[in-house]
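There are structures below to look over.
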Structure 1
Amino acid sequence: MNYDQDDQQQMNEEEGCSGCSNSECTALHKKADESDQEFAERQQIQERLCRIQHKIIVLSGKGGVGKSTVAVNLAASLALAGHQVGLLDVDIHGPSIPTMLGLEGTTIQGYEGELFPAEVGNLKVMSLGFFLHHQDEAVIWRGPLKMGAIKQFIKDVAWGQLDYLIIDSPPGTGDEPLSVCQIIGDLTGAVIVTTPQKVAAVDVRKSIAFCRQLKVPVLGVVENMSGFVCPHCGRSTEILRSGGGAHMAKEMEVPFLGSIPIDPQIAQACDQGVAFINAYASSATAKIMQKVIQPIADLSPSV
């Protein structure tokens, strides 16, 4: 997408903040231990965040549970419902969102210090993957570099007015999710993805503990890969032990959003670069996924 100076001027007129009407806004006053540069940066971040109604991070305690698939389909479902949605990929070492949405090779443009996200319909997308010269390029960064990149994605990206910002983080409770929680500060909550078996559910408990320690509400747990849907007869067969996510959510006293089966069409959609919930909307699995996502959609009034 191309932007010129007139486009940018119009965006500034529509979205720019000349002041804040919220007397309780933490960015109105400089902190005692804060430099002028730090104060200006914090104000820039807050200006972006003030235009975003719901900020939701998608977490998993363990890799390979389909967290990015859930994040993509959550964002796509909200966008399909008419909401203005942003999808931020903060998986620095394995940014898969561009591939899953068919955005590989997209060039991110900028103007006067602002970066303009890639767009799929009314879904805005930002990922470090857009800035790599080659898909197989390794990002070998320590914590401070990763936090700086995440801060830039929040501070410098022209997100505009959003109903939702969905944030796809890498597995675990390390630098990336911690940076998101520290920079944003007032997350609406977290969606936590697990698979049914015990080893995954045990790690998810750590993600819930992480949220509680940082005072991030847990919106719910999604049990992914719960049963296999046969592409021929449509029947579901348990491959992994089912019910682990629901049992763990009950024990940890957090909402259980539901179970999503293994469906070959989900993998096909990822390889095709389309959101499954859009491309296979009439399938039984897409309807299950929609029910799982519905409590998140209910956070905002119907469009």
Structure 2
Amino acid sequence: MDKLLPFERSIADLEARLAGAEDAAERERLAKDLEAEREAVFSNLTPWQRVQLARHPLRPRMRTYVEKIFEDFEEVAGDRVSGDDPAMVGGIARFRGKTIMVVGQEKGRTTEEKVHRNFGMAHPWGYRKALRLFQTAERLRLPVVTFVDTPAAHPGIEAEAGGQGPAIATNLLAMAGLRTPLFAAVIGEGGSGGALGIAMGDYISMFEHAIYVICPPERCAEILWRDAEKKDLAAAALRITAAELAALGIIDAVLPEPSGGAHRDADGAATVLADAIGEFLERSAGGEWELSHRQERFARIGQWIEELVD
């Protein structure tokens, strides 16, 4: 499978030439050309190209960050009602000497893992498991860190029959009143209510090439224009990129990715995310975030200003 995106091919070509160059002067020249090409490509990405990066098959997953950032992660299974959902992963971990609760969607990497994890699309019992962990964190007075990476909640008949909508709504209500610090990170795709069901935090961060959207651009294009090929137009109209969402006040911080994207340097991306988590925990320990702050920030979302045009 070719894992190169169309706009990455020029970069890959220079990387291959650099790897094969033996002359020192030639290597230096190619290294400069490579850096310039990366800057040129990644400073002019369209919203649709960012969608492609957010879905990149080599992009770090939730479990990748857990392994690189935390220690002594102890996974918890089951919602104590229906069973376990591998698409939603959670448990207790240690982070820089502190005990925290970790919850997130896991897409999987190989074909077998993706099928096992249902491509990161959780069922109602996955959201009930997340709720169970949120409530446990509150009882134990543990901060919560969530990793958002899903196309959407599972849309199947069995999920709807199991109460998908009420499960997500219950999570939203619970997170709005949860008395423990909540940090959310959109690491890849933040799709629809499936993402929001674990993302109602005090502080929401988002990697610069991630997306956060109510409806996939392809589906939006089908609804509005009856043409999925207008996905580029839909991606631009939806305003789904990190920079746009930060400007709108939907998220609090845009996390810079290593040169060429997080899929080219998972360690570098993990370092950036770990520093953001560390800063949040320090500030929350100082009492910066209170429950009223979380409720007020979400109450402000959806406000708009009307401009009169002559």
Structure 3
Amino acid sequence: MERKSVKRLLGVLVTLFLVAGLVVGCTGGTKPEQGQQEQKKIGLVISTLNNPFFVTLRDGAQQKADELGYELIVLDSQNDSSKEYSNVQDILQQGISLLLINPVDSDAVANAVKLANDANIPVITLDRGANGGEVVTHIASDNVAGGKMAGEYIVQQLGGKGKVVQLEGIPGASSARDRGKGFMEAIEGTEIELVASQPADFDRTKGMTVMQNILQAQPEIDAVFAQNDEMALGAVQAIESAGRQGIMVVGFDAIDDALQAIKDGKMAATVAQQPDRIGSLGVEYADKVLKGEEVPTYVPVDLKLITKDNVDTLD
């Protein structure tokens, strides 16, 4: 009986040692080597990747993240505020240290920002601001100045009088509001008449459809200001399809298709942003925040008016 008891005890001990060895073997490979730190993660929730501007913004962020040694997790909100909220919920579960967000809508994004606030994750907004929640800093072009730049160009080209159309971005987006504000400031006090101003959600197809409807309703149009190049290119398609001549189109963003349209004489001008710079600065300032450095509440990025005379400078 004693021998049997001893054998059983030895068998149990051997089994325990084998299990312990397996556990050590399974977990030992996942431990970082001594002195090695786990790579920090930065989340980027972007309004849409179906727009070259925001693809370039993402690429700029990725390049800087690679340079500084961060893992960048990118989620596409597909221009849907509900999807954006869901993306923020998802990305907060992935161990990020900071959230970069390019809002679909400046009002709707407030709830998503508050999710990050509740999780004690710092938030930086890119290109479009947030009208709620706590944001460490906002990195964007001066959209009011850009809208004013476009408006002043149109006023100058039309000699201070004429009939113009404005294609607006997504209602509620800070960039749409600010570009519109700057444009209206530029034409105020002139003999420029705004005959139509309608949203087309920063979308090329919608820009074409909205412009087609405006062309049917307005027999006289001298110029169009579109709050981004996607809508401007849609407007160009509508104008060409309608066979209308002499309508000047000015956009905003300086995407490649718009630059080519300027070279081809189909667009008159665009306001050049630096989306790669906005994305890069987002990660750069995220790094500063995570290191405990003080950062300004707003980081402006320079703008430039691009016409046929200087379009080749962006090649």
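Read the figures in this text as sums done on the coordinates, not as results from a lab. Because the structure is predicted, anything quoted here is derived from the model rather than measured. Cβ atoms are built from the backbone, for glycine too; each structure is taken alone.
Suppose you compute distance in nm of label points 7 Å out along Cα→Cβ at positions 157 and 229 for every structure in 1, 2, 3: which one lands on 1.5? Going label by label, the one that fits is 3.
Calculating mean projected area of the Cα convex hull in nm², for residues 149-236 alone for structures 1, 2, 3 picks out 1 as the one with the greatest value.
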